[in-house]
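Just below sit the structures, each encoded as structure tokens.
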Structure I
Amino acid sequence: MLGYTQQQLADMIGVTYQQAHKYERGINRVSAGRLYEIAEVLDVPVGYFYDGLGSKADKETPTRQRMCLELARNFSMIKNDRHQEALSQLARALAAGEAVAQAAVTKTETPE
């Protein structure tokens, strides 16, 4: 979400690209100390990496997370400020339209 490449993240936490790749793929386990370093570099609490583990995860979540990450990466690659703002306004308009539609459905389903 921050737009770092694996190489950049590897450099920031002091490991090789290959090791970072293995961490990301789950091939190698991340030690508690290394997890702390990663959290520090990314400026998140260590608990961030455990969010949602205690509950049943919706099967749609990993796909949605990948889409959100891809969207964030692509958005960060847009260098034109006007294009970024236009895309942001489009997202707001679409979300507002969804909220209005959902409110209309909820209103028709609720008996008075």
Structure II
Amino acid sequence: MLQRAIGNLLVNAIHHTPQHGSVALRVRQENGMAVLSIANSGAAIPADALETIFDRFVRLDQRSEGSGLGLAIARSAILAHGGKIEASASATTTEFTEFTIRLPLRG
């Protein structure tokens, strides 16, 4: 389930990155947690949508072919493993969207 969740986030990042844009994947350890961040350049998710994008059937781009379930499925998988997922975006000088997953490290 975690592979599917991370794969979905990567596919979304690639899909929403313009030509000559970039996708960055970072993994680090922080306070007993594994932290994985996936960021992509391109149009940022509007601030008022950051809380609802993990809800089922939410699609910000109505022209996309998706069902609006991918982020909800990703959140469910991450929560099932005791983790958290959050989204952030910036529309200042450089537009980007970043998803951050935090999972407890097992010993």
Structure III
Amino acid sequence: MRAFVQAALEESGDVLVTQAASGFEALRILPRESFDAVVVDINMPDINGLELVAFMRRNEAHLRTPIILISTEAGERDQARGLAIGANAFLSKPFTADALRALVAELCPKAEG
């Protein structure tokens, strides 16, 4: 899934993707860089995606970073829970590369000028 997300987003050539293999690795990477958006899977090793979203929303540096939550658990309860803790959008697996790119474009409009 990480390879699919990376390929989908880097296809345009103007997106750089940083991957984390687990929630714990994501927590180590987040303070080192600034991100225009973060794609988080609910089902991650160590620290799940919901916990990662909650951490990001408690951290001043990530309060405004758009977060897209993805999951095979497409139930309304999971979606509502993710959005309630601070995710900006939710994509149910399976999703298309076009759907992911459109959502990122919507959440991260390029600066004009």
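Observations on the model:
- Identity of the structure behind 0.35 (criterion: FRET efficiency 1/(1 + (r/R0)^6) of positions 33 and 81 (r between Cβ atoms, R0 = 25 Å, to 0.05), calculated), options I, II, III: III
- Among I, II, III, structure where helix-only ellipticity at 222 nm (-39500 (n - 2.57) for each DSSP H run of 4 or more, over all residues; to 500) as derived comes to -22000: I
Every number in this text was worked out from the coordinates using simple rules, so none of it is lab data. On a predicted model such as this, the values are computed, not experimentally measured, just so you know. Cβ atoms are built from the backbone, for glycine too; each structure is taken alone.
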